Structure I
Amino acid sequence: MRLLDFLFAARPFLHLPVWSIYLVCRHYHQELSGKSFQTTDILMLVLLSLLVSGANYLNQLSDFKSDQVNEKLGFLQQGIITPVQMRSLFLFCTIVPMVTAPFISSWILLVFAQLALLGIMYSVEPISLMKRPISGLFVNAYCFGTLVPLTVMPHINMHNAGLLGWDNPLFFFLAVGAIHLLTTIPDMAGDRESGKRTLGLLLGERKTKLLALLFLITAIWVAFESSHAALVYLALMSAMIVSISALIPWRQLTLVAAKLPILLTTLLAGWYYPIYFLFIVVLIILTRVYYLRRFNMVYPRLG
């Protein structure tokens, strides 16, 4: 049970943007380069997950108070995992990818170094970028929406003008930015009490949704200009839900609006790689069972 606690404290469902964005990018570059999915891609996904896990462990240590107010998880709050154990997990999950990266390429080392450094700066005082409205938005959008796609670049010609020709990383930057904006809305009470200054608190619910909508509309334009129809439809569907939630201030609808882009990206990645879809289904079942037995709660859920 202890190992399961460590695993689920890494918040595997927060890894979905990493896995799904990587796989969608990998598919497009498979079409461009003709190089099929390889074992090195699995290694890359594992290493990216370790970095995300490390950032999530560190974030829970720094976010103890607001998570308590927002009734999130509770691994630290309930004493399931101690702060010392959480710090040890953070160190392990950060060191392993950094030690492995040079054996892959200097480019991956550079990307991983940015992910690790920004993960620390995001949570640790006195920098704590998560408590600042603009930097909190930028770090999430840049790490998930730009750096993750750039890990695909070693598989193709760096000068290729395709998905990673500096146009569509902008698509994922904008999409992740919109998701981050929407997720600040349900957390406003806890963020206010813990001293965070998110854009949700700064702008208010309606303006935050309108800004997220602007991000998604721009993402639609970027995908259209890049001739990626699937990404156009993905952003368009997400924008429609955000528009409705801006008109109808219902909390459940806001949660759906925040989770829909991730869900659609995951379904797209699962369409390209069916084994990934099967993996997500198994993960959902295992997570439901674990959270029901450990916390007596239903997780994950769409709304």
Structure II
Amino acid sequence: MKTGTVTIIGRPNVGKSTLLNALLGEKIAIVSDKPQTTRSRILGVVHRPGAQIVLLDTPGIHSPRHELNKRMVRTAIEASEEADVLYVMVEATGPPQAGDRAVLRHVREVTDASPRPAFLLINKVDLVNKARVLPLIADYSRLLDWTEIVPLSAKAGDNLDRLLDLTVKFLPEGEAPFGEDTLTDQSMRVLAAELIREKLFLRTQQEIPYSLAVEIDDFKEEGKLARIAATIFVEKDSQKGIVVGKSGALLKAVGTEARQDMERLFGMKVFLQLWVKVRAGWREDDRALEELGY
């Protein structure tokens, strides 16, 4: 059996969570078009003949402004240090940015300290002319000595089987740490909170998505029914009004969309109740961050 940990790192919004979901064939990581959607390390397990790949999706590496963001970046760095293989994700839509170069500096530090395979994944190749990919490969090859370079599209599913085949070759031998039916180590409570937060990210703008947190207050399974109560925290009274929406419309829409996703993922009916509360400055509050799972 070949098995090992593969950590996906990159700057925010390059498609790391989309890749995780695509490789698993199931949505366990929330996705939006906003940077810094992923706040925690998310584990997913890919089962292949004779191999088990433990994938770690991570927050984007960026310059942090809040204590929350510092914890997010620290999470990504720690996950990369425990990897047997590194997936370093960039976009095919443009040359290396300052954020990409910062990620590469970290990769160089990690691989210098403890050598391990590093794959360059050039994502979103479906959005560009193929002729633009070769110069991009040359640009990134000058910046780091890559084990493999794989152009792909996480969203369209292009080249993902080849990526997994190459990955298995570089995994160490050992006993599979997870059972054959394990998809993730995330609890249903965590998945529920994340699905609610995703719908809020998709429906709010400017600073509001980054000022939001979700806590599951109660989660009860009654046969094929899950009763879930959750609190959405914001930092200002004005944000609370926006999240609730006119006559409660936005909150109702978020609840409906999150409930539908939960029912599909959990395989049971869901009764979901949502409240919105103000918790000023929670992104800088160590106690609040601990309580919210960050």
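Laboratory data are not the source of any read-out in this text; all were calculated from the coordinates shown. Please read these numbers as outputs of a predicted model, since none were measured by experiment. Cβ atoms are built from the backbone, for glycine too; each structure is taken alone.
Once mean projected area of the Cα convex hull in nm², for residues 133-236 alone is computed for every structure in I, II, the highest value turns out to be that of II. Can you say which of I, II returns -11500 when helix-only ellipticity at 222 nm (-39500 (n - 2.57) for each DSSP H run of 4 or more, over all residues; to 500) is computed? Only one of I, II returns -11500 for helix-only ellipticity at 222 nm (-39500 (n - 2.57) for each DSSP H run of 4 or more, over all residues; to 500), namely II. Computing FRET efficiency 1/(1 + (r/R0)^6) of positions 21 and 285 (r between Cβ atoms, R0 = 35 Å, to 0.05) across structures I, II gives 0.90 for structure I. Can you tell which of I, II yields 18.5, 52 when Rg and Dmax of the Cα atoms in Å is derived from it? The structure behind it is I. If distance in nm of label points 7 Å out along Cα→Cβ at positions 29 and 61 is calculated from each of I, II, which structure is the one that comes out at 1.5? Among I, II, the structure yielding 1.5 for distance in nm of label points 7 Å out along Cα→Cβ at positions 29 and 61 is II.
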